[in-house]
Every structure is written in C-alpha cells, then in structure tokens.
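Taken together, the values in this text are just the output of simple stated rules run on the coordinates, not laboratory data. Everything numeric in this text was worked out from a predicted model, so none of it was measured. Cβ atoms are built from the backbone, for glycine too; each structure is taken alone.
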Structure I
Amino acid sequence: MSPNVIPGAEPWSFAGEAERARVGIVVSHGFTGNPCSTRPLAEALARQGFAVELVRLPGHGTSVLDMMKTRYADWREEVEHHAALLESRGCRVVLVGLSMGGTIALDIASDAGDRIAGVVTINAPVLNREGLLARMAPLLEKVLPLVPAASAGLAKNDIAKGGDEKAYAWVPAAPANSVLVELPRIRRALRSMTVPVLVAQSPQDHSVDPENATAIARLCAGPVETLSLTRSHHVATLDWDFELLVDRITRFADRVGA
C-alpha cells in the first residue's frame, strides 16, 4: 500500500458474523473521492453482520498525481477483485457504490450473470454530462491535464450536514474522459441486465443530476427499487439520510442474498 494514503482512506475488510456472513458487500467510493466517504457505511453494514470489502480505487486517496496514471478500467478491475474475494469465500455478492462507484457496480453486474446478487447505486451517473468541459474532454486531456473540480461540475463537500469527504480539489482530464467514453456502453448493457437494483438518489445533488436515477430505473431490465434521499446532497453516505441508507441496504441485501 502507498505510504501516502490519506488517513481514513485505507481499504478495509470484515469477515462477517452469523447468518449474514454468507452475504458479502463490496462498498466503493466515487471519482476523485476515497473511502473517507464510504467507510461509515461499510462499518455500519459490518455491524449488521455482513461480510464487507471497502474499496480504495487505484490512484485515489493519495495524490491527484497518482490518479493521473489510472483509468476507468483500473477502477473497475479493483472492484471486480474485491467481489471475487467475497465470491471465493462462498458469499452471495452485493455491490454498493457511491457516485461513480455505483456506475462501476452497474457495469460489472451487467455482464456477471447471477454471480452478482444485487446492486445499490447512490447518486450514480450514467447519462452524458452536460457542459463545455465534458464535450471538450477528448481535446482537454491532451492540452490541459488538470482542471479545478468546480469547473468540472463537482461540488466541494456536497454534504447537507457539513463535513469533509477529502476528495481531490482537481480533476485529471484523461482519467475523467476514460469514464465519459464508457457511459454509452454501460447504458446499452443495462437494457439486458436482470440483477435486482436499489437506486438511491438525492433530489438536491449538486454533482450528479437526479435525472440519472430516473435513467437507471428506466434502463434496467430487472427489478428496480428507488429510494429518495430527501435530506441529503451528493455524498449521502456522510449525510442526514445515513441511517435510512443503512436500513434499506440491509433489507435489500437480506432479500437478494437469501
């Protein structure tokens, strides 16, 4: 592990307890974020007895310079690795992702067949981003390697109750574009995905348009539940609806992992 990992951004595992140890949950943070934003959720699910893998995506939670060397395929592979660890222990696997972590979860589940029992997305993007920077992304990655997060449409610490998710203040253009180019493929794949999905969305999200939740629910071929996080902003895992999230994810995981 890199010695430069931000305190609290380390990956984490829990083996599970009693009956719920047979259900394994992979918890992933989002783009430019790190496990500081998802650790409380992972630990709360572990207290419910589930086996848990808390992921730190490559290049995240250290320095934005580390992230510049990584791409979407690296992040997807890391989540798949943690899912495989749980699967190797005989767990039924549920993927839970905040923001881009939810996008990755949908992507993996769309071609995993019945290896994935369920997916929970929390303010996850699947639609093309609006704005000049998004449209110019292929050019920007060649001439402007870093842009301020605010210029890329990412609100700093988008948490209604306040707090610090310790995300990067800058967005690396090439890694960002590596996500954007995958979104059309992911949307197409959802049309044949039958894995159960719980779509949680904050109506007051300042980083991901809530229309993304509508799109996910419309595109998925399998059963979809929705959850409105009315008291939270983008980083709902650190916000007022935290207990609601834990309760609904617990019930969802119990059902799909049975």
Structure II
Amino acid sequence: MYAFSYERPSSLADAARLTAGGAKPLAGGQTLLASMKLRLTQPERIADLGGVKELSAIRKEGANLVIGAMTRHADVGSNAEVKSTFPALAYLASHIGDRQVRALGTIGGSVANNDPAACYPSALLACGATVVTNQREIGVDNFFKGLFETALQDGELIIAVRFPVPTRAAYEKLRQKASNFPLIGVFVAQLSGGPVRVAVTGGGNGVFRHNGLEDALTRSFTPAAAQAVRIDSTGLSSDLHATAEYRANLISVMAQRAVAKALA
C-alpha cells in the first residue's frame, strides 16, 4: 500500500462533502482495495461509507423496492421483504461471488463500478430500475455507459436503487469457477402490463439488453420462444475462458432456464 488519509463519515451530508472535495468513496472495497494494492488507482483520500447508516435501508415504496447503496449482498439475499416481494433479486444477491464477497460487497459499489461481468447491473437493466444519487435520479437505460463507466459525475454518490417489482422474473448464470464471475448471466423480467426486458452480463464491455429475446418473450413468455431466437455472437467477448460463439449459446441456454424458473 501507500500513504493516504482515511475518514469515516457518519452522515450522508458529511460523506457528500468529503467526496465533493476529492475523497474516493469506499463501499465494500472488493474492487477499490484490490486496485489500490496493484497501484491501478492511488487516491490520496478515502471516505469509508460504512458508517452512514441511512445508506443501508431496505424498504417497500408502493410497487417499488428500494435498496440502500451500502446494503451488503448477503443482507439483500437474506432479507424477508426482498425474498417475498422480489425473490429473483434475493437469489441473484445470494449467489454473487463467494461468502466473503457477499459479506462485504454492496449493491451501490457494484453498480457504481459497473464491472462487465457483474450480476447486479443485469437486474437493474432488466427491471428498468432507477439509480438515486445525492444529486438526481438516473434511469438505468441512461446509467451504464460501457466498460467500468457510468453516468455518475465526480463527487456524486449513489444513495439507493429503486426497483419496479416485476410480475415475473428470474436470473440464471454460468459462473467462471476461478473468479466466480458469470461467463454469462441473463436476467429476465416481465414487467407490469406485459412487456419483457432481458439483460445480459458477462458478454462484452458491459451489461446490455437483448432486443430479439425481449420481442419473442413479450409475444410468448415460454422457454420455447427463447430457444427460437438466434443469438448473434458478433461483439461478444472471446477469451481463454470461452469463445464468442460459446457465449452466444450460453445466452440462449440461460435465457431459457430463466424463463422456466420464472414460470415455476
């Protein structure tokens, strides 16, 4: 490591003041601390958000489920309200990484980091969620910009994520066993009124929606409808873990499994 100043604000106002002044926000630290050890990032000031209790609440607001930015993955996965209202999200949270990651990692940190193979972004994008910050509200279709890039401005803090609770939803992934990140993850959500949104993670430079699967499943929400959609491998990642063609096949398989789970 190297020398840096560490502060632990106890209120959102103090946290906002510190980050506006150039301090790097620390959520669960699963990405930031590793990056600091490798000297990929070298912030001079750290603002640990773990003491800001108002950022860890989970609550129901009408037809929406609101989850505070500092809520740990393990807490989302075990929360009774989430499990009864939005079981697909509870399943996703309880299957992120390993036990240590789930005990420390937070939804706000995952969303702000926007790793191209992270699980949470697929849930946000599939459900049409809203990212609430200390300055504004950002619809998810305008939030994720690309590889580790979001619409957040310098000093802007995520306060919470607001999910419209879907009528039916499910998440399926095939994880890369060494890292526990998904080779491909597919989140399928049928929203109130009938339209279906499908979000894919692990496939490229960031989470994305698949229009072909969405159109097919909006017409017929069945595994057979998903299976009939041709998945183009163009633009998908190809590396030592899987070729683009293999990932394309995985998108189809995971989408079929997700639809079957949502109907169960």
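Points to keep in mind about this one:
- Here relative contact order in percent (Cα under 8 Å, 6 or more apart) was derived from just one of the structures I, II, and that gives 15; the source is II.
- Parent structure of the calculated result 37, 30, 23, given that Cα extents along the principal axes in Å, for residues 35-122 alone is the read-out and I, II the choices: I
- Among I, II, structure where percent of Cα pairs over 35 Å apart as derived comes to 14: II
- Label whose coordinates, when distance in nm of label points 7 Å out along Cα→Cβ at positions 107 and 227 is calculated, return 2.3 (choices I, II): I
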